[in-house]
Structure 1
Amino acid sequence: MERLSLLYASALFDLAVQEGLADVFMDQAAFVRDTLQGTECQRILIHPHIPTAEKQAFFKKLFSGHIHADLLGLLYLAAEKNREAFLIPALTALIDMIRRHNGKVTAMVYFAAAIDKGQLAAMTETLSRKLNKNVDVSMKVDTSVIGGPYIFVDGYYLDWTVKKRLRDLTVHMKEGCGA
């Protein structure tokens with residue numbers, strides 16, 4: 001599924017860049033993806049007995065006049081080929097491709113407790129400087145880490161949690177004691 005989603009996303013990405021509409025496509029793809037993730041849309045998309053023409057009419061009613069014709073064409077094609085399950089991954093991949101093209105990445109940062117806006121701004125600035133990219137930080141709470149963050153960003157995994165340090169200390173002590 002991932003390969004086909006990337007194929008659809010790559011084709012749209014190439015069109016967006018060629019036409020100078022990368023930011024427009026990114027915003028519209030996010031709008032479509034978020035809309036399609038709704039319960040009512042999912043029910044219609046995955047229903048095996050709703051004909052292609054009806055699904056295409058549904059897409060037209062929802063999105064015609066609001067999104068670029070090429071994005072609407074992707075929706076029609078997915079319905080025609082019974083590949084509706086590929087839409088959300090393809091749109092997500094397209095958004096990621098355009099963000100990377102624009103030098104932007106998203107960092108998922110996990111802390112044991114919520115941090116304040118100043119700490120979040122400092123984290124964003126540090127990651128942006130280190131990666132030499134514009135970084136958007138999305139913070140999540142994971143109480144199992146005890147303290148310190150772990151971060152997923154641009155293909156990297158950084159773990160500075162107390163939990164990892166305790167695990168490393170345990171391994172080191174076992175190795176040092178000959179256990």
Structure 2
Amino acid sequence: MKKEDNNFTILFDGKSLDSWKMIGEGNFIIMESEKALLSQGGMGLLWHTKKKYNDFILKLEWRVLHKDDNSGVFVRFPDPGNDPWVAVNTGYEIQIDDLGKPDGDGIHKTGAIYNFAAPSKIVSKPVGQWNDLEIKVIKQNYTVMINHRKVVEFIGNRSLKGYVGLQNHDAKSKVSFRNIRIKEMI
């Protein structure tokens with residue numbers, strides 16, 4: 001893990017999945033030309049195995065290739081072993097799905113803390129463009145910013161420490177991630 005100048009640790013360097021582990025049916029491929037990951041296959045979890053995090057700011061970029069693509073970013077889940085549902089059931093998922101499938105409910109739309117808190121607005125860029133995501137987690141306070149606009153403030157009640165990971169939602173969705181980095185808050 002390399003450090004950036006602003007005290008963020010780079011979790012994915014665009015070339016290697018060192019310190020990452022894939023579980024479940026799906027997987028991620030490395031697109032070296034864009035220094036990005038692309039989801040493919042079925043439901044799965046790519047998680048960063050190096051460290052559990054307490055309070056932090058996680059930043060990354062994501063891009064969808066189709067309006068109905070679905071994915072998410074998981075925070076503060078325990079070691080999932082070989083079960084991607086551990087992250088779903090014990091951590092929090094920050095959703096990527098502008099349509100909010102299956103029902104269009106806000107708690108299932110991009111920026112939501114999935115099933116817990118709906119975003120105040122959808123601020124995703126058009127399909128094919130990169131979006132900025134920032135997740136700030138301090139104690140039980142969760143703040144989600146998309147494209148530099150605050151969309152969620154949420155008070156949780158789950159673990160105060162855990163891993164971070166990326167969701168591969170289904171075989172149809174193609175979601176890319178890059179510039180994944182984290183800063184621990186002390």
Structure 3
Amino acid sequence: MEITYVRATRDDVSDFFSFFKMSIRSLFPEYTVMTREYFIDKDYSESWARKVVESKNKIIFLAKAENKIIGYLFVDKVYGGVGRVDWIAVAPEYQKHGIATELIHKWIDYCKENKAHALQLWTTDKNVQFYTKLGFTCAGTFKKGWFGVDMFFMYQTLGEPNDQDYLKEYLANKKD
């Protein structure tokens with residue numbers, strides 16, 4: 001079985017959102033049922049996902065098998081030299097096959113291309129070891145954080161900050 005990894009376009013949003021709903025409902029039991037429905041209906045609705053993909057403020061990396069979405073990584077555009085993850089999930093039948101690792105590598109490549117000097121994310125205790133193996137450092141915990149869930153702050157340094165990189169557009173326009 002061949003797995004392909006692509007950056008989502010507006011044409012992928014409906015299929016992504018169907019998979020996203022399934023993943024939120026079944027793969028994130030640390031959140032209450034009501035909170036999971038809130039994510040789907042309010043914070044991360046299909047119309048919201050479409051807007052952010054079209055605006056390119058958020059990026060969705062997809063893993064596909066036979067043109068069917070089997071995983072995703074939902075991230076922010078690099079800002080201030082830092083890349084940040086919102087959500088990551090892989091269908092249960094495809095877990096433990098390196099798909100999440102490959103999605104993270106695609107994100108790291110994107111961040112390097114966009115001159116990020118650091119990566120950061122929040123995760124639950126079940127994933128701290130996964131991120132540590134990928135070179136992330138656990139910098140602390142946020143007990144009963146967002147929506148009452150214990151969260152762990154993970155980061156990875158890619159290089160030294162350089163304002164010439166993350167202020168590139170501003171500096172180019174300022175010279176005009």
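The value 0.15 for FRET efficiency 1/(1 + (r/R0)^6) of positions 59 and 107 (r between Cβ atoms, R0 = 25 Å, to 0.05) was derived from one model only; which of 1, 2, 3 is it? Spell out each step's value before the answer.
Working: 1: 0.15; 2: 0.60; 3: 1.00.
That value comes from structure 1.
Using the calculated result -10500 for helix-only ellipticity at 222 nm (-39500 (n - 2.57) for each DSSP H run of 4 or more, over all residues; to 500), pick out the matching structure from 1, 2, 3.
3
From 1, 2, 3, which structure was mean count of other Cβ atoms within 10 Å over residues 91-98 = 22.0 calculated on?
This figure was derived from 1.
To test your reading of the models, identify which of 1, 2, 3 gives 1, 8, 16, 19, 20, 18, 10, 5, 2, 1, 0 for P(r) over Cα pairs in 5 Å bins from 0, in percent when calculated. Before the final figure, lay out each step's value.
Working: 1: 1, 7, 13, 14, 13, 12, 11, 10, 8, 5, 3, 2, 1, 0, 0; 2: 1, 9, 18, 23, 24, 17, 7, 1, 0; 3: 1, 8, 16, 19, 20, 18, 10, 5, 2, 1, 0.
Going through each structure in turn, the value belongs to 3.
Comparing distance in nm of label points 7 Å out along Cα→Cβ at positions 99 and 131 across 1, 2, 3, which is largest?
Top value of distance in nm of label points 7 Å out along Cα→Cβ at positions 99 and 131 goes to structure 3.
Out of 1, 2, 3, which has the highest value for Kirkwood radius over Cα pairs in Å, for residues 67-154 alone?
The structure with the largest value is 1.
Just so you know, all these numbers are worked out from the coordinates, no wet-lab data involved. Predicted, not measured: the structure shown is a model, and the values here were computed from it. Cβ atoms are built from the backbone, for glycine too; each structure is taken alone.
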